[in-house]
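I've put the structures underneath this note.
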Structure 1
Amino acid sequence: MSENASFEGGLKEWLSGAGSMVIAGIGNEIRRDDFVGVKIVRDLEGKVPQNVHLIECETVPESFMDEIIQYKPTHVLLIDAAILGLKPGEVQLFDPCKVLNVPPISTHSLPVRVFCDYVKELTKAKIALLLVEPGDTDFGEGLSGAVAAAAGRVVLVLLGVFV
């Protein structure tokens, strides 16, 4: 997986051979586009196979560390908003080991990279970040049009992989 891979192809490749999987949505519901990770997880609820465990982490993914570890995943996908310098709604799949200075919008008390390192160490799972460029992170509710469209695309791609 490279930093510049299309998220659709990269995600399908990354998920090949997945046994049990955790999809964790990160974000803040009252910071508009920052909510995209949780929104995607909510849109997947009731539509994924039994080997996929969904978690709404909101702004504290570290609070769900025990739940992730107990699930014993082979793959962990974290979905979040991040300022990447792209157009609003653009999506990129990243290897967390290669993400040095991607500042997440969310107010995590533990940096996502540190969280990923910790999960990988404790679970030996493959970890990936699916990051969406936000357009509006002001206080308020609801995703902007471009980010809402991106969230829908991500849901369709994930559901297509699970079929």
Structure 2
Amino acid sequence: MSSVVFLRGVNVGGGRKFLPSAVAKELSEFEVVNLGAAGTFVAKATVPEATLRRAILDRLPFTTEVLVCPGREILDLLRSDRFGPLPPEAKACLTVLAAPSAHPPPLPIHVPDEAAWEAKIIAAQGRYVFGAYRRLRNRIVYPNPVVERAFAVHATTRGWATIRSIGTILSSV
């Protein structure tokens, strides 16, 4: 089965920069497809998780967390509607935990509060957390740090549009 790879904390804030398209090209033996600059890849070929992780780390000029997920899990997430109604200005997203949380918090979580939320953690399914964010002031509160604090686990977040794009690639395999 195909795998989806999420790198944590790359190409943001001026640090840990690399060219994901170049890494994907170097991993052609695994039929790797790059999605954007945030370190999101789909490996279409069936490859052991440890082999894929090592191959990616060997090509990066720095160390980072490499979260590898089975493609079928991502397809299952796409079939579930965990967001419910969101305001039109809200952006749905998925956070992938580095490992399942030993003590998941009660959900939902609203930051700063339910009435004026800027980040909302809606639901969790194993190591996947569904959330949304919106700009109400001159700032954006992204869900990733909210999730990491609440679940006490490192994580990385991608927009739901990126998850849909991953689903399109996986469906073609």
Structure 3
Amino acid sequence: MQKLIEVKAGEIYAIPLFLSDESSIKSFSRDNFKTRGKEFVFCRIIEDLSGGGLLIEIFDLVGTLNEDITTIISSKRLFPAISTTGLGILKKRWKKLYLQENYDREKDSQYSEITLVAGTEDSYQLWKGGKGIGFISNKEAEKYEIWQVWTPSQLEKRIIKKLNL
């Protein structure tokens, strides 16, 4: 089966903060958002997890489409790495700004420390640094991000809520 999108680790995308009420399947291919101001946050592709979505990190920076890559990648993370669908990219809702040269997922994103929990109550499994670690208790699972593949609009709403906008 052919992939609908091709992404590379280290790509930086601008995520609009003004489309969260729009359907995640709506296409924005004709709109380049150039007239918008400080209405974007930024994410970096860490890894394409195929059926598990795109592993990304969201930077704690609100800015314009003209933000410098160094400013973006030196920002703190808004929350731990999460998984999202590729719809934001496929539908051109999220705009590709840069490809970080020499991106190293361990050095730049602390890949071995990225931890997600998959499964359901009483059957949670820990995923850390690309490897399944094993089953964990419900109490232990509360410490980590639940592996959910977020749609663009869901993720944008989460970002807006976290930023208190």
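Laboratory data are not the source of any read-out in this text; all were calculated from the coordinates shown. Just so we're clear, the structure is a prediction, and the values are computed from it rather than from any experiment. Cβ atoms are built from the backbone, for glycine too; each structure is taken alone.
Comparing mean count of other Cβ atoms within 10 Å over residues 30-37 across 1, 2, 3, which is largest?
1
So helix-only ellipticity at 222 nm (-39500 (n - 2.57) for each DSSP H run of 4 or more, over all residues; to 500), computed for just one structure, reads -4000; which one of 1, 2, 3 is that?
Working: 1: -10000; 2: -8000; 3: -4000.
Traced to structure 3.
Assuming 3.2 is distance in nm of label points 7 Å out along Cα→Cβ at positions 78 and 118 as calculated from a single structure, say which of 1, 2, 3 it is. Write down the numbers at each step before the final one.
On the way: 1: 1.0; 2: 3.2; 3: 2.5.
Corresponding structure: 2.
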